[in-house]
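Engineer: Pasting the structures here.
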Structure 1
Amino acid sequence: MTDDTDDILNRLPARLKAARRSRGLSLEAVANLSGVSRSMVSQIERGESSPTIATLWNLTRALQVDFAGLLDAPSEDDRIDVLREGAIPHIDNIGRGVRIRILSPPEEAGRHEVYDLRFDPGGALVSQPHSRAAREQLIMVEGVLTVTSGGASERLNTGDTASYRADVAHAIEAAGDKARALLIVKHA
């Protein structure tokens, strides 16, 4: 069996079940409409039995779903990319007393970046100017931080959000206790 065949057999049970549920049909109703026994429909939906082409054809007609679409690979629109906690990359050598976790996908680097910043008491992230017209948005999750951009400075508390120029020297500093924020960097 090829990998494609295995993929189809893995997708088929869930897709058939989803099609049945989206139409509000019971196993019994699908059995009556398709001529396929209720127990066979149940086994197929649980992945315990592989249907013949004839059985699959009868089920798709009863469920009013496209036969080919049921077997197609999921489209990019039907996909959720997940970055699990243990796999989140981090930066350790920037700043003082700050842990930086990279939440955005690598292909977004230099365009739209998202970071989770965790500051120790007195921690600081001092940055040189980024690309022309770059901006940052800092969303406070907990604690108190001071943001400086060029000659402006603001103290932020839990729940505050700041937006500022990042094409000038700028800094984020913990004002005492631990603090956490989400940072979004938007490049022009």
Structure 2
Amino acid sequence: MFALSQTLKQFARDETGTVMAETVIVLPVLLWAFLAMFVYWDSFRSMNTVQKASYTISDIISREMKTVDMTYFDKLRDVMELLIDRDQDVKMRITSITYKQTNLQFEVLWSYSPGPTALKLPELTTATLQDLKTRIPNMSDADYATIVETETPYVPAFNIGMNPITLKQFIITRPRFVAPTCMTGRVCT
């Protein structure tokens, strides 16, 4: 009996192997935390990049003084893809709007979604624009603005419990030099 109690006391005081046991318990948690921080940092970086690229496209359009055509917007979509430096598909919709005091509503001058058919967003109409009026700032009568909407998918690099998301931007910019930004083949008065 004495030998058994001595052996148990010696076993209880023995610390060999504790480092290995602690490593087995803590290492998976540390690896998961490292991957989680990487994925969350990457998602915020991607959101920031998409936002900056969308504002850049909106600013380019706001500075345009000539009538533009569909090819111009298709090339702007290519610029957007280059700015975000991702091989994900970008959906974009550019809409020129005005505010009419007589109707007390926003009206669409033209709307266009560049890119392949599978990546086109439906063009806005005056009726569908009314659903977005809470997102549009107050405008004076006969004032013009351009709405640039972008959508880009984001898929996390590692599975840490974060689902794939769509990064969306909704940017409204007033034309800088001319009243409305005009598009070839569309009414622009």
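Engineer: Say we calculate mean projected area of the Cα convex hull in nm², for residues 55-158 alone for every structure; which of 1, 2 gives the highest result? Mind showing how you got there, number by number?
Structural biologist: Numbers: 1: 11.4; 2: 7.9.
Going through 1, 2 one by one, mean projected area of the Cα convex hull in nm², for residues 55-158 alone is largest in 1.
Engineer: State the single structure among 1, 2 that was used to calculate relative contact order in percent (Cα under 8 Å, 6 or more apart), giving 18.
Structural biologist: Numbers: 1: 18; 2: 26.
Working through the options, I get structure 1.
Engineer: Once distance in nm of label points 7 Å out along Cα→Cβ at positions 111 and 167 is calculated for every structure in 1, 2, which label goes with the largest value? Write down the numbers at each step before the final one.
Structural biologist: Details: 1: 1.9; 2: 2.5.
Biggest value here belongs to 2.
Engineer: Shifting gears a bit: With log10 I(q)/I(0) by the Debye sum over Cα atoms at q = 0.16 Å⁻¹ derived from the coordinates and found to be -0.88, which of 1, 2 does the value describe?
Structural biologist: Values: 1: -0.88; 2: -0.99.
The read-out was computed on structure 1.
Engineer: Please compute mean count of other Cβ atoms within 10 Å over residues 31-38 for structures 1, 2 and give me the label with the greatest value.
Structural biologist: Looking at the calculated values, the largest one is 1.
Engineer: Thinking of 1, 2, which structure, once Cα extents along the principal axes in Å, for residues 79-118 alone is computed, gives back 38, 24, 12?
Structural biologist: Details: 1: 38, 24, 12; 2: 46, 21, 11.
Comparing all candidates, it corresponds to 1.
Engineer: -8000 is what came out when helix-only ellipticity at 222 nm (-39500 (n - 2.57) for each DSSP H run of 4 or more, over all residues; to 500) was calculated for one structure; which of 1, 2 is it? Before the final figure, lay out the partial values.
Structural biologist: On the way: 1: -8000; 2: -13500.
Considering all the candidates, the number was obtained from 1.
Read-outs throughout are calculated quantities, based only on the coordinates presented, and are distinct from any laboratory measurement. Keep in mind that what you see is a predicted model, and the values were worked out from it rather than measured. Cβ atoms are built from the backbone, for glycine too; each structure is taken alone.
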